Structure 1
Amino acid sequence: MDVITIKFVLFLSMSILLQAGSLFSQDAKPGLFSMHGDIGDVRKAGAVEYDARDKTYLVTGAGENMWFNNDAFHFVWKQASGDVSLAADIRWIGDGVNPHRKACLLIRQSLDSDSAYVDAAVHGDGLTSIQYRQTAGGLTREIQSNVKAPHRVRIEKEGDYVFMSVAGENEPLQPAGGCFKITFKEPFFIGLGVCSHEIDVLEKAVFSNVEITSGKKKTEGEPVPESTLETISIASLDRRVIYHTRDHIEAPNWSRDGKDLIFNGGGLIYKIPVTGGKPELIDTGFAKRCNNDHGLSPDGKQLVISDQTRDESKSIIYILPAAGGTPKQVTPLGPSYWHGWSPDGKTLAYCAQRGGEYDIYTIPVEGGEETRLTTAPGLDDGPDYSYDGEYIYFNSVRTGAMQIWRMKTDGSEQTQLTSDEFHDWFPHPSPDGKWIVFVSYEKDVQGHPANKDVMLRMMPAAGGNIQILAKLFGGQGTINVPSWSPDSTNLAFVSYRLVKP
């Protein structure tokens, strides 16, 4: 081999290791990991110091950010496949320059700066979130935890879902809530990362008690769902965890002043501040078998519930004071499931079974005679009023697949708005009249069962281009009832995770 060929081979070998403008190093293999190096455009080279005695990793990194469609940080990694989890205690060194500096546990598709990825990030100011870019070159989204500055963090990949857990010092790891769906091709990269959030600054973080676990967990018993009450910004698609519980909760409503969320669980109704905290029980009197069809009057003074206490096979609609009190029966017959309250406060819209058929009905709030609005064979469900009271949106299976429809409030002009390969349920118009949000199932799913892969999707109120807001594990209980914030900027929903005891 001549000198020119040798030089070319050396150059080619170096090029393989050279990515995103940085030379990756495998000198002094860092503990559980194989290599390390800078990702993206960094002006100051990062580093890692592995203490074999204490089994700690001191990671130094620069970089302007890990956000939008590009990342810049120092990465310590190994390749992995299948189900995998990575956990570590994380501690910042010093006060830092930028409160948004990030110490992360990462899963990345590649070492490119715009790679698809997910991380569990602890920021300099204590904000802890799971961040993700679903496709190469796409925008980064996040799910903010309601726990700040945890002592220990874990990121888990199970199939196509990713989860984060957090723990205080000397506490066991607890799920942070807010799972989402992302697909990685094998092999992918897992590891530790530090970004200073200042292009000319180096920051340091210590990762200790690092654990990597591969393969499916060996557990016994039937899986049970954990529930996460979340909000999502319509503009950024970023999500925030409000409340996570091992109990089964469903169907959030937003209070008219924007301060609280109302949900059901175990047959009862609760409210919780949008800022998080402990749920507070709302007194519903004798009604102890409330289902997930509930909501507030336009003025916020009354609460409507659908309850099966007096006849467990038939849901009946009641109203009561929003702060709690004795329910007053509205619908004379059951089963009746509430879904919409007219903007003028005078009429309720609901789904009811009469004569073996489920259709859309309306009834005065004071009770009285109900009016049937749909007569097509098959299920019509989920009625909700437009902001101006001119239309009722609903879902119908009359064409063979569950799709979104709209009609005048007298039942006329019934018009189909969606017609794709998904089954679409529970349309909810935004208070500003611009959007309709709904939940979509895969085409092979019948009905609206719990514990399925679903999407939250949104389209213009008159129909048109459909946007995916989130992919998650949910379905029944996710957004059965109106859950827009009063200013139409956010949506509340519930996601789930099946966990074996």
Structure 2
Amino acid sequence: MSLSSIRLLSLLRCALPVILTFTPAFTSAQSLGIFQQQKDVGTVLHPGSVKYDATKGTYTVTGSGDNMWFAEDDFHYLWTKVSGDVALTADIDFVGATGNNHRKAVLMIRESLDTDSKSVDLARHGDGLTSLQFREATGGHTHEVEANAVGPKTVRLEKRGDYFYAFVSGADGKLHVSGASTKLPLAGSFYIGIGVSAHDKNVTETAIFSNVKLTHLPAGAEKLTLYSALETTTVASTDRHVEYVAPSHFEAPNWSRDGSFFLFNSEGHIMRLPLKSDTPVTIFTDLQNHCNNDHGISPDGQSIAISDQGIDNKSKIYLLPIAGGTPRQLTNDGPSYWHGWSPDGKTIAFTGQRNNEFDIYTVPAAGGPETRLTTAHGLDDGSEFSPDGQYIYFNSERTGSMQIWRMRADGSQQERVLTDDTNDWFPHLSPDGKWMVFLSYDKDVTGHPPLKDVVLNLMSMQDKSVHVLAKLFGGQGTINVPSWSPDSRKLAFVSYELLPNDKELEK
């Protein structure tokens, strides 16, 4: 079962920092502007350097080093030590156009100056790639969220509590939320600064940082804006990429059968977003304009199943052409929440509330009576057919916590797939049948609420091993529906951020 799209923007109020310019008290004998010290971090064959031009306010940073990735950072770093919530903003330009495409100029916050320190950085690469990189534990491997921007002139890294956010300049020259974020607790003081890595241990690379601002973010009390980001992640690397971000509430992406577009719901409508586009369009659904986040594309790619609660405020399931049109009502009773198509497109699986119990049902896509498949007390939800059509996977709280189960397509042989200490929701199997992704909340979280720290877990269907695909701020709306790419290599999902609106960045 999935709740209808919620209107959050008018309800979100909490402590909001007010940006004030912060200048460190310490300045070295060689003037480094607002920074305190410089240092080569990690292993470098060629010493780095910094030239600060007080007249122009620029920092020319030269660094060597093999990389800033995996469990080791090798680069030249110019830093100061601070604590609390801060933001670092700069314009970045590389010197020369013939260096390694993966050379990096970064805004960085790190726990220590050790090469394998916990850290977060916003990296401009030589080829224009801009990404939020982070190492969650000392000695751990680095992960990244790529921003949907190439070679932005201005970048900004913010630390607000335990969360880090990346901002990039757009075509208008102003800073905007990039959608790239992560959570990484840092206790006490930490190092913040700028740096350069050549991505080639045998050479040096140089970047110029200008309009550098280090600001302190004291607590305030203002309204926050909810930003939604449609992201994709690659299964093999776990690297993430922001496809689309907006200061609005949207949920539940479907990936089209040909891989060329996404569907998601927003404000009661179904939206279509072409790949590599930032302009979603509304699909016409006639009177069914109270759609919630339970929708999906038929196996042949020609139809959409939607769940709409416009009639008597009880969600019903409808089918319509994928290009839009007048929906055909499929379920008479409600609430009914769509969750899966059978591989042959003939059967719909859904969650229905009947007699105060939520259970898994099926109904012919052509129309007909519904069939109840589960009868256990408590919520059964998130039903989805396996790619071969033999099983239906679902989540159930029948044992006291929400866990992943499966049964034969006729409802027989119901069995738990795995047992863990978290509350697990929405199992989605990859089209090739090799993987299952599911959403995990902490064990003390009831239901599937929005705006929580959650984990996307990936289970191998061969050996049942589970590993983390992504950690994010999300929950309700993140992966309520199937969102695998047709080649089974990537997964789409939605993450969320609570931040001041873009105008606050101008202060």
TODO: Compare mean count of other Cβ atoms within 10 Å over residues 120-127 across structures 1, 2 and report the one with the greatest value.
DONE: 2
TODO: Work out distance in nm of label points 7 Å out along Cα→Cβ at positions 152 and 488 for each of structures 1, 2, then name the structure with the largest result.
DONE: 1
- [ ] Please state which of the structures 1, 2 yields 1.06 when Rg/Rh (Cα atoms, Kirkwood Rh) is computed from it.
- [x] 1
- [ ] Looking at distance in nm of label points 7 Å out along Cα→Cβ at positions 192 and 480, point out which structure of 1, 2 has the largest value.
- [x] 1
TODO: Output the label of whichever structure in 1, 2 has the greatest value of distance in nm of label points 7 Å out along Cα→Cβ at positions 72 and 400.
DONE: 1
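Every read-out reported here was derived from the displayed coordinates using simple, explicitly stated rules and does not represent laboratory data. Since we're looking at a predicted model, the values are computed, not measured. Cβ atoms are built from the backbone, for glycine too; each structure is taken alone.
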